[in-house]
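As structure tokens, here come the structures.
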Structure I
């Protein structure tokens with residue numbers, strides 16, 4: 001399990017090549033701040049990657065929220081929005097899991 005690091009873009013532009021994912025990673029509430037973050041998953045491998053993003057929040061009726069994520073087809077990228085309320089109240093982490101990790105990278109951009 002790895003802690004994902006973020007890149008904060010500058011007004012003049014920021015170069016980033018992405019970093020490798022592991023089967024299970026975490027995003028800290030500190031990175032999410034008050035506005036959340038965008039997580040881009042880039043799948044350069046030969047198989048789809050099913051991404052699951054934990055959600056510790058509850059619905060208006062008090063039911064547990066449904067975890068987010070989805071499939072990232074090989075040779076494509078997909079961006080997911082992660083909100084601060086998704087972080088586990090005990091650990092302060094959002095967990096991101098991947099079904100496929102070969103040649104899969106990420107970029108994480110905080111929103112505030």
Structure II
């Protein structure tokens with residue numbers, strides 16, 4: 001089973017993503033299923049004065065978030081992970097990057 005995390009988008013990137021989805025065929029059943037899960041499961045959260053956000057229980061359960069969580073930066077959004085799961089994922093990624101063909105495959 002793939003490890004789950006939450007994707008956190010700043011408002012401008014969320015709007016860009018929604019705009020891209022509007023360009024997709026709305027009667028495609030795969031696209032409908034994706035939108036039902038991804039867009040339908042989205043929640044706007046507010047940052048409090050101490051820089052904290054409150055994650056709804058349903059989303060915490062989905063991503064297996066418990067006491068120790070951590071952010072991981074992506075190009076246009078953040079990921080919110082269970083700290084132990086992210087540590088394992090990063091260790092596996094580090095091992096993959098030791099393969100000289102890995103960087104060749106991703107063309108960097």
Structure III
């Protein structure tokens with residue numbers, strides 16, 4: 001599934017597509033080797049840890065992402081997404097705070113604002 005409504009940087013579009021396809025292996029390739037992810041109080045460093053994190057949250061929540069908007073300032077991106085899945089209150093709106101360098105994500109922090 002490709003995002004056709006909002007023009008996103010390619011790696012961010014790939015992140016959404018790979019999440020919606022539940023492909024943790026391809027999703028992990030959107031990240032730099034030493035990238036960091038912060039989500040639900042967890043801190044994951046490196047592609048292998050990010051792949052394992054994504055497999056775990058996808059297995060639990062079966063989430064789908066729909067981009068609602070984004071702001072970009074140099075390498076920093078704030079992506080607003082609607083997240084739906086198997087969790088109380090679905091769907092919810094979350095903010096993906098990303099840093100993209102050399103066409104790879106080096107930092108992702110998922111927040112409620």
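All of the numbers you see were taken from the coordinates with simple rules; none came from a lab. Keep in mind it's a predicted model, so treat the numbers as computed, not measured. Cβ atoms are built from the backbone, for glycine too; each structure is taken alone.
Thinking of I, II, III, which structure, once helix-only ellipticity at 222 nm (-39500 (n - 2.57) for each DSSP H run of 4 or more, over all residues; to 500) is computed, gives back -500? For helix-only ellipticity at 222 nm (-39500 (n - 2.57) for each DSSP H run of 4 or more, over all residues; to 500), the value -500 is produced by structure I. Computed over structures I, II, III, relative contact order in percent (Cα under 8 Å, 6 or more apart) reaches its largest value in I. Given that Kirkwood radius over Cα pairs in Å, derived from a single structure, equals 14.3, which label among I, II, III identifies that structure? Corresponding structure: I.
Taking distance in nm of label points 7 Å out along Cα→Cβ at positions 39 and 95 as the criterion, the top-ranked structure out of I, II, III is II, with the highest value.
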